[in-house]
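*Asks:* Each in structure tokens, the structures are laid out below.
Please treat every number below as a calculation from the coordinates, not as lab data. The model shown is predicted, which means the values in this text are computed figures rather than measured ones. Cβ atoms are built from the backbone, for glycine too; each structure is taken alone.
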Structure 1
Amino acid sequence: MSRFFVEPFSGDIAVITGQDAHHIARVLRMRVGENLLLCDGSGLDYGCRITAMTDGEVQAQVLYRIPTESEPTVSVTLYQGLPKSEKMDLIVQKCVEIGITRIVPVGMARSIVKLNAAEGAKKQARWQKIAASAAEQSGRGIIPEVAEPISFKQMLAAVQSEHTVTFYEGGGKPLSELVNSETNAVSLVIGPEGGFESEEIDRLREAGAHIATLGKRILRCETAPLVALSVVMQLTGNMN
């Protein structure tokens, strides 16, 4: 069944506008009487039947409401060392499919890409659209947030209050020692193309982050978050 995100609404009539309405009418060529699935982004799904279609607007009658079954039991924030744009596009898309909750791009010492505030805001808007599309395609109950890029210093302040795991090519603890079926929230820190500088690892340790390994192989910066997130989902029982 076709699935679309909508703004939270009250009552039993949902109104779909914009690109989704165009997609329903012009691309999918759906008609009055056909069923579709709507999600309000808070983890609730609405089974609906189309009751009316006009230029740029689709109305649907709510038939039932159920909690979204696809949302994982663990909330995962990814602090991703800022990579080249096409790599970040891939990271956002695939992490949303796997089950990420929030993605925060971070400017680190070895980040090749440097963004000013205006550039960061423009990139964030693009990445948020990618997240929305991936969430819709993969049947998520929320649209994960992609934040505007922050500095390494800002990230350090944030992770001090979080259960944080940093993945370092220099080695560390196995992830299975840091995450288990009881874990309900974790933050993952991944470096950019050139990895971390040793001083950054020292500062993360001082902020309370655990240093972990993803094995003896060196993973690309766009591969590491997908592997780490998949392992977290497995360890927390969200791949069952």
Structure 2
Amino acid sequence: MNTPLRRGYHIPDMRTLSYAIALSLALSSVAVAQVTTVDEGSFTITRGGTKPADRIGQESFTIRRTKGAGGDVVVANATVTFDTEHLAPALRTDTSFSPLAYQVEVRTGTDVERLRGRIGGGRFSAQLKNAKGESSKEYIVSDGALILDDDIFHQYYFMVQRARGGSATIPVVIPRRNTQETMRIQAGANEQVRVGTSSVEARRYTIQEPTGATRQVWADAQGRILKVQLDGGGITATRDELPR
């Protein structure tokens, strides 16, 4: 005997079912199209050399472009792990890479410090929360300023993008120091850089700080960072695998 359908239920005809499936796939495609991965990967951080004993940290990151209500935004997230310190930065910028909002959590042992900041109207407004309590600070920033926090390496991507294979003088906000500095980035020649088991060609950029200290950055043709070297401190961050 056939079992009757429950009252209130019905079997959809094939046209209705096909339309529902097509609509579902279309919406899924739109959702996927709204987020584009710009770069994703990891760096091994060393001091003084490239031997395993020289390793002091690791950074994993993603940079994505997302459609927002007011236009496209770029969102960069990372986890950076050192022996005694763990950082979790999150940056949101417009399509010119000028920051809209930034936050970073720093864990040192059992201590946790959180900084949240917003840029608007030519000012950087930051709130800091740690075991001692909460504090706020606000300071003036220049038009076109970028975020480049200490001990975080994927953020050099934004410096390289702003230089666009040439040179640029860029105001840089260093949030955990509550300061802004003007840095000069200059594109150099292409060189061979070792990434994982491969040797690839990369453009070398030199960044000069106001003090005269320099940083070297190697990036691929799309500006994705392959290697960063802080000349003064002997710190090097090298990509673990080539960008995909």
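*Asks:* Among the shown structures 1, 2, from which was the value 1.7 of distance in nm of label points 7 Å out along Cα→Cβ at positions 138 and 162 calculated? Before the final figure, lay out the partial values.
*Replies:* Values: 1: 1.7; 2: 2.3.
Matching structure: 1.
*Asks:* Can you spot which of 1, 2 the value 20 was calculated from, given it is percent of Cα pairs over 20 Å apart, for residues 74-129 alone? If you can, show how the numbers build up before the last one.
*Replies:* Numbers: 1: 20; 2: 31.
Computing percent of Cα pairs over 20 Å apart, for residues 74-129 alone on every structure in 1, 2 gives 20 only for 1.
*Asks:* Computing semi-axes √(5λ) of the Cα gyration tensor in Å, for residues 154-209 alone gives 25, 14, 8 for which of 1, 2? Could the numbers behind the result be given before it?
*Replies:* Values: 1: 19, 14, 9; 2: 25, 14, 8.
The read-out comes from structure 2.
*Asks:* Given that mean count of other Cβ atoms within 10 Å over residues 82-89, derived from a single structure, equals 15.2, which label among 1, 2 identifies that structure?
*Replies:* Details: 1: 18.1; 2: 15.2.
Attributed to the structure labelled 2.
*Asks:* Which structure, out of 1, 2, was P(r) over Cα pairs in 10 Å bins from 0, in percent calculated from, if the result is 7, 30, 30, 19, 11, 3, 0? Please list the in-between numbers first.
*Replies:* Working: 1: 7, 30, 30, 19, 11, 3, 0; 2: 7, 26, 31, 17, 7, 6, 4, 2, 0.
The correct label is 1.
*Asks:* When relative contact order in percent (Cα under 8 Å, 6 or more apart) is compared over structures 1, 2, which one is greatest?
*Replies:* Working: 1: 20; 2: 13.
Comparing 1, 2 by relative contact order in percent (Cα under 8 Å, 6 or more apart), the maximum is at 1.
*Asks:* Computing distance in nm of label points 7 Å out along Cα→Cβ at positions 114 and 146 for each of 1, 2, which one ends up highest?
*Replies:* Working: 1: 2.3; 2: 2.9.
Greatest value across 1, 2: structure 2.
*Asks:* Thinking only about FRET efficiency 1/(1 + (r/R0)^6) of positions 50 and 106 (r between Cβ atoms, R0 = 30 Å, to 0.05), which of 1, 2 has the largest value? Don't skip to the end; give the middle numbers.
*Replies:* Values: 1: 0.10; 2: 0.65.
Sorting by FRET efficiency 1/(1 + (r/R0)^6) of positions 50 and 106 (r between Cβ atoms, R0 = 30 Å, to 0.05) in descending order puts 2 first.
*Asks:* A value of -9000 was computed for helix-only ellipticity at 222 nm (-39500 (n - 2.57) for each DSSP H run of 4 or more, over all residues; to 500); which of 1, 2 is the source structure?
*Replies:* This value belongs to structure 1.
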